[in-house]
Structures are given as structure tokens and as C-alpha cells.
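Q: Structures are listed in the sections that come next.
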Structure 1
Amino acid sequence: MNSSKIAKQMIDFQKTTFDNTFNAMVLVQEQAESMAGTILDQATWMPEEGRKAINDWLKAYKKGREDFKKSVDENFKRVENFFSAFDKDQKTKK
């Protein structure tokens, strides 16, 4: 087994691990968001500015999470392309 194939398998494993961990984190965050929504619905004493601040915070958190996932996916794709190009280059040299 050549080194580029081993590296590709390691990257695939890391990507799968990241995706599974990220998806679990998303579930926890969505549950927390749901609980925050329930609390806000029941907190009739909270002023509208406070509700808006919390909702804006939740939206910003979600956008940050989506941007982070996009960035990680793009970088995994770059690494995969690097190893694919390296593998093709090695095959043409043989």
C-alpha cells in the first residue's frame, strides 16, 4: 500500500469523524435553541429588546456554525484534491 493511499484513508477517517462529531454538536445546539425558544415563550416578563437580542444571538451562532462547517469542508476538499493530484503524478512517472 503506497503512502498516498494511506494518507487518503487517514483524511477520509478524519473527515468522517469530524462530520459525525459536528452533527452531534448540531443536535445539541438545536436542542438548546429549542429550549431557549420555549423559555422565551414562557417568559412574559422579558422585554422585546431582550427577546430580540437572544434571537439575534441564536442566529449569529447558527451562521457561525454553518460558516465553520463550510470552511472545514472546503479544506478537506483541498487536501483530497492534493492527494489525488499527487497520486496521478506518481502514476504518470511510473
Structure 2
Amino acid sequence: MTPQDATNLAIFAVQHLSGDNELLSRFVALSGIDPSELRQIADSDAFMIAVLDFFMADEPSLLAFAASRGLNPADISKARAILEPNQPLEEWT
């Protein structure tokens, strides 16, 4: 997976999240992000990493997202590792 592939996957994750009001509400509640800030930060690396972390922390959501894009669920953790390579995998899985 290339850095561009990882970024594209993260963008797909943000799109998936934003297309599901229940999922988005849960993300906002868990992340503490003010809903009014979402548009301002949606294209930031930190936000995309947070979205991938959100999916990786909830297996049903992870599997649903992966299935919706025809991805292997492990691809999400690979993308996460590429987007922030200095954080060891075991810290967020």
C-alpha cells in the first residue's frame, strides 16, 4: 500500500462515516470534536487518522466499512500505519 493508497482509504472512511448519521454521532461523541468543526478539519491528516482509529476500535463498524469498499479489514490498520508511521501498531489496536 502506497501513501496515496492510505490517504485514499482514509478519505473513503471519512465518506463512509459522514454518510451514516448514527455512526457520525457516535464518532463525535467519542472523539469530543465539536460538530461545527468537522468541515474545517475533515481533510486534515489528524482527522483522517482519528476516523481510522474509530473504525479499528469497533469491529462491527470496521467490518461494515471494509465490506462496503471491498477491502480486507487489515487494510485499515495498514493505512493507519502508513499515515502515522512513528506510532507503534500495538498502541492503537
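Each reported figure results from applying straightforward, stated rules to the coordinates on display, with no laboratory input. Keep in mind that this is a model prediction, so the values were computed, not measured. Cβ atoms are built from the backbone, for glycine too; each structure is taken alone.
Q: 1, 2: which one has mean count of other Cβ atoms within 10 Å over residues 43-50, as calculated, at 15.1? Kindly include the intermediate steps, with their values, before the conclusion.
A: On the way: 1: 9.1; 2: 15.1.
Answer for the origin of the read-out: 2.
Q: Moving to a separate point now. When volume of the Cα convex hull per residue in Å³ is computed for each of 1, 2, which one produces 65? Present the calculation step by step, with values, prior to reporting the outcome.
A: Working: 1: 65; 2: 91.
Computed on structure 1.
Q: Same structure, new question: Thinking of 1, 2, which structure, once Rg and Dmax of the Cα atoms in Å, for residues 19-74 alone is computed, gives back 13.6, 44?
A: Source structure: 1.
Q: Sticking with this one: When distance in nm of label points 7 Å out along Cα→Cβ at positions 27 and 59 is computed for each of 1, 2, which one produces 2.9? Let's see the in-between values first.
A: On the way: 1: 2.9; 2: 2.2.
Matching structure: 1.
Q: 1, 2: which one has helix-only ellipticity at 222 nm (-39500 (n - 2.57) for each DSSP H run of 4 or more, over all residues; to 500), as calculated, at -20500? Spell out each step's value before the answer.
A: On the way: 1: -34000; 2: -20500.
Clearly, the read-out refers to 2.
Q: Any idea which of 1, 2 comes out highest on distance in nm of label points 7 Å out along Cα→Cβ at positions 11 and 35?
A: 1
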